[in-house]
Every structure is written in C-alpha cells, then in structure tokens.
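Heads up, there are several structures right after this.
Laboratory data are not the source of any read-out in this text; all were calculated from the coordinates shown. Quick caveat: nothing in here was measured; it's all calculated off a predicted structure. Cβ atoms are built from the backbone, for glycine too; each structure is taken alone.
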Structure P
Amino acid sequence: MSRDRTVPALVSAVVVLLAAAPLAPQWLVFLLALALAKGLVVLGLVLLMRTGLVSFGQGLYFGLGAYAAALLAHRGGIADAALMIVAGTACAAVLAAILGLLLARYREIFFAMLSLAFSMILYGLLVKSSALGSTDGFNLHAKSFAGIVLSAGIERRVFFAASVVLACAVAWVMHRYGSSHWGRLSAAIRDNELRVEYLGASVYRVVYVNYVAACALAGMGGAFAALAVGHVDPETAYWTTSGEFVFVAILGGTGNVLAPFLAAAIFEGLRTLANQYAPNVWQMSLGLAMLAIIMFLPGGLWTLLRRRAA
C-alpha cells in the first residue's frame, strides 16, 4: 500500500510559499492570494463532488462571505481581518444550515439548479440594493492579523503569509475528514446511496453536513478574496462565478486536497495571461481546455501527478 504524502506535501507547500513571498513581485503575491481564496471555495465543492453532488450556486456563499466581511468594516467600523474572515465564514454557514434542510433532499440536476437559483436571488438583491453599492459595489479597508493595514494601503505579503498558513490548515482538516468514517461514507453515497441506507447510515445527514461545510469554506474564500482585492460587487454571486468554481474543480480533480489550490493558481495565471494577450477569446480558450480535460483527463490534472508518482 502506497504511503500518503499529503501532509508532507502541505508542509512543503507552506515552506516554499512563505520563503518565496518576500522575493516575489507584488502582482504574483496578489494572484496567489486570490488563488488561495478561490481554492478554499473549490475545496468545499470537491467535498460535494465526492458525495456525488455538483453545485452551481457556490457563488451565493462566496458573495455572502465577501459582503459580510466588507460590511463589518464598511458599516460596523471593525477593520480586523481575522474577525472579518470569521464573520464571512459564519454567515455562509448559517445560511447553508437553513437552505441545506431543503437542498440535502435533492440530487443530480435538481440539486444543481436549486443551488443556482438561490445564488441568483442574492445577485438580484445585491444589484437592486443602493445601500450596498448596487452594481458598482464598494471598497473596504481592513487590518491584518498583526494589525498592519491591508487592502487600500495593504501589506500584501503579511496577509499572503497568513492566507497560506490558514489555507493549508483547512486543507489538512479536510484531508483528515476525508479519511474519517463520514468521509468514506461520502464516497459510498456517490457510488450507491441505497446501499448506504441499508447499512443503517443516514444519507441525508451526511449530505447535509457536507453541504454546510462546503458552503462555510465558500464564505471563508469570499472573505479572503474581499480582503485581497479590497473591493466587493454583485459579480461575486453571479452564476458565471459559480461556473468558474466548477471549472476549477474539474480542472484539478477530486483526488487530493491540494488539487483545488493548484488548479486555482493555474486558472488565475491562465486568465491573467489570456486577458492581456487575447482578451476577446479567452472564454473560448477555457471552454476548449475543459473539453480536452473531460475527454483525456476525466480525473483532472491531479491524475498526471498520480501517474508520475506511480
């Protein structure tokens, strides 16, 4: 039996990223911080995919986490980044705990479309709300975990270091969860839900817990993204944002907790280059890339690393 190298890989990733951050240019630090934020969202989406569910509504919780963090500073006068991230995560988890009571009963296309519908409801509310900046959104100012000013006047490297440590800690927790009894039940539900019920396990309970956990991660990612960018707008809850998360999940695959972060970094890098050199056709390029992955690498890019290790 092959030895699990996930934990050493996570530790190595933390060391490499923290060592490279002081030497990297500001634009690269920003791009990687944004990739870590979106990687957290995709990590939760991968958890749902391992359960046999695909959500096209993670933008709902991504946007909710971003706005919750931003409003804490913009309206509440609380500019501590740690509290803003906690607020974004908590708001997403509370809403998911409510909506999950309904969504956990559905599967396949019904689950996907219901999650998308709820996301578009939030988008419509944000667009119509002048108090929240309507279509333009608003900027925010925050302080880092060490009290250093972030966003407008940001010390991105300090924030990036905190993002790396927290993202890897969350990835380790999700790795442990995937190896637990409930984590294995998730894969069993995807393969044969009826047999899991016959074994005496509650499929509804497992799906509900996984959904709430995935949405809490989306809220955390939204709060991180708001702090990294320093601006929020309704596009965070739009269906194209949710589609991007699904694309990144397919790009990386579900084989490892590192895959979402690697795929998010590749996606952000490719989009940055495409926007600069081919702004009119970059969406088509991503579509072709998705078709190629589905045809030749249905398990995602992580299967290439797995084959190389084998």
Structure Q
Amino acid sequence: MGDRYVVGVDAGGTKVAYGLFDSSGAIVDRVQYPTDSSADGPAFSDKVIENVNALLEKNGITFEDLSGVGICMPSFLLYDEGRVIMTSAMTSIKDFPMRSYLQDRLPAHIVLDNDANAAALAEHRRGAGRGTRHMVYIAISTGLGSGIIIDGKLFHGSYGWAGECGHMLATPGKGLMCGCENEGCYMSYTSGKFFSEQVRCGLNAGIQSVLSPETVNGEKLKEACEGGDVLANQILRQTAHYLAICLYNIYQVLNINTFVFGGGLTSFGDMLFDKVRAEFDKYNNIPLPVYFKMAELKSDFGIIGAAEFVKEKESL
C-alpha cells in the first residue's frame, strides 16, 4: 500500500475548508467553499461528502489510500457519540448524529470534534505549543472558548465539550444575556460578538464615542482605541479584565502553565495582551512561570487540527 492520506475539514460560519495531507503531515491540496448557513444536518453532510469525493478525485486518490476524514465543527458535540447538539453559526444543525450519517455514506474512518479542540491539537503538535506536556488554547474572536491538552492528549470531559470557558459565569444573573441562556458569562464581556451591545450600553450611559453599535467590529474598536476614544478603551479594559480573570481561574483549576492565544482579537497585540498579562500577574501570587504565546498556524489551524483528529484517534 502506498502513502496514507488524511482529509481535514474545517467548518465555519462563513466557509468550509478542506485540506488533503500526506503521511508526513504536509498539505497536498486545499479548497474552500462558502457555508450554507441555512443547511440542516443531512444537507450540510451531503455537501461534505460531495466535496471530499471531489478533492480525492482531483488528486487521483482513492479511499483505500485514506486513513480517515477529520471534521471540526463550531458546535457543542457529544464526542463519544459523534452527535452535534447545537451550532450557533448554523442553527439548523442541531441534535444530529453527524458522524454516523457520514460514516454510513463515506468508506472512510470519520472523526468529529469542535473547532477549539482542532486549534488546540494543531498548535500543540505543529505550532506554538510544540514540546509542551500540558497546554490550554484560548480562542478569542467572535466568541471565547478553549481547547485543553493534558499529557499530550485532548481532554474532552464527560460529554465532549470541555473547554467552554466562555460560558463560565463571571457575574451570574447580572450583565448581558448570551446564547448559553445565562447573563454575565465571560464571553459576554470579552468577545467580538458583544461589542455592539457594549457600545450601545456605553452610549446610553452618556459616554461619547466615534463607535456605532451597528458597525462596530474588532478592527473599528482597535482604531478607536488607538485614537484615544474613551468608550473604546473602556471596552478594551473590560475585555482584558475579564479575560485575565478567566485565565487565572483556568490556571488555578488545571495548573497548566502554557496558554496559546488564537482568533481575530489577537490582532490587538500588546494593546490588549499587556493589560491581560499585568492583571493576571496581579492575581497570581506564586512566583512560578506562566507562559502566554500567540498561535502560529494562522488560517490553516482548522484543517490541520481536523487532520490531527484522525492521528489522535489512531494513537489511542
């Protein structure tokens, strides 16, 4: 038998990317398509099947040459069962046995997991976390989440969604309502999804700003901060404050000393992370090193991590 290939599929709210990897982990080919955000579970899965078949055919590869297909979803998953419980970016995909549906229709080993776990595994194996025994990946972007590596392996927890740090409660019953159906979770204080509501609250409180609730995003917030906008810098300080507390709590619970940060809000750089570091250090009274690192794999982390799912499963 010749080279054994792996397909990694990275499903997001705007695009679905496909990567074909050889046995050394090198990318042989990659393609991407727009996400049909209205598709339900079967329709989405049928499109994945179609695109995986097309990718293999394009590269002259058969399923006999394939070790498996790894898929990362932006979803709550029952990992052992391979069932998608809820997907905020594709709301019609819920309570769907995606892995078994795909397994019945593709002659390949299927591994399904979430996007933060894909990023964690990719960065641990091939990015900023190389060489660490334990690591926490923090995704700070539209949402806030994490993936946990313990003894070199992904930690899934009892049901499969270990690492949902964004939905830990910072101010229970007080603050903005999140899709997790709680008020005051860390995501509501630290993620791009809530910038609009934070701006609206600030304007209603009489704080002057160049920002508009209808148009604010991470880039506009950063520009406003650089321009000295009072409300923008208040939102930045709040983001740093609650992110630092979230990280400190994770550190106390897991005693993992390496955090790798990825996602769109890492573009703030020192403007944000110097504040996070200073506040974390203010709470941390034990003089042992804790490392903050920036993710290295850029936009390829999803397909790399999805491909690593297959290798991770094979090693168990």
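Taking 1.4 as the value of distance in nm of label points 7 Å out along Cα→Cβ at positions 162 and 250 derived from one of the structures shown (P, Q), identify that structure. Numbers along the way, then the final one.
On the way: P: 3.6; Q: 1.4.
Going through each structure in turn, the value belongs to Q.
For P(r) over Cα pairs in 10 Å bins from 0, in percent, the calculated result is 6, 26, 33, 23, 10, 2, 0, so let me know which of P, Q that is.
Numbers: P: 6, 27, 36, 23, 6, 1; Q: 6, 26, 33, 23, 10, 2, 0.
Going through each structure in turn, the value belongs to Q.
Starting from the value 2.1: which structure in P, Q was distance in nm of label points 7 Å out along Cα→Cβ at positions 98 and 218 calculated from? Mind showing how you got there, number by number?
Details: P: 1.5; Q: 2.1.
Source structure for this number: Q.
One of P, Q was used to compute relative contact order in percent (Cα under 8 Å, 6 or more apart), and the result was 20. Which label is that? Could you put the intermediate results ahead of the total?
Numbers: P: 34; Q: 20.
Working through the options, I get structure Q.
Just checking, which of P, Q has the largest value of mean count of other Cβ atoms within 10 Å over residues 42-49? Walk me through the numbers before you get to the answer.
Details: P: 26.8; Q: 17.6.
Checked P, Q; max of mean count of other Cβ atoms within 10 Å over residues 42-49 sits with P.
To which of P, Q does the computed value 12.0 (mean count of other Cβ atoms within 10 Å over residues 18-25) belong?
On the way: P: 12.0; Q: 17.5.
Here the read-out was taken from P.
Given a value of 3.9 for distance in nm of label points 7 Å out along Cα→Cβ at positions 74 and 202, calculated from one of P, Q, which structure does it belong to?
Answer for the origin of the read-out: P.
Ranked by distance in nm of label points 7 Å out along Cα→Cβ at positions 114 and 282, which of P, Q sits at the highest value?
Details: P: 3.6; Q: 2.9.
Answer by largest value of distance in nm of label points 7 Å out along Cα→Cβ at positions 114 and 282: P.
So helix-only ellipticity at 222 nm (-39500 (n - 2.57) for each DSSP H run of 4 or more, over all residues; to 500), computed for just one structure, reads -11500; which one of P, Q is that? Please report the intermediate quantities before stating the final value.
Details: P: -24500; Q: -11500.
The read-out comes from structure Q.
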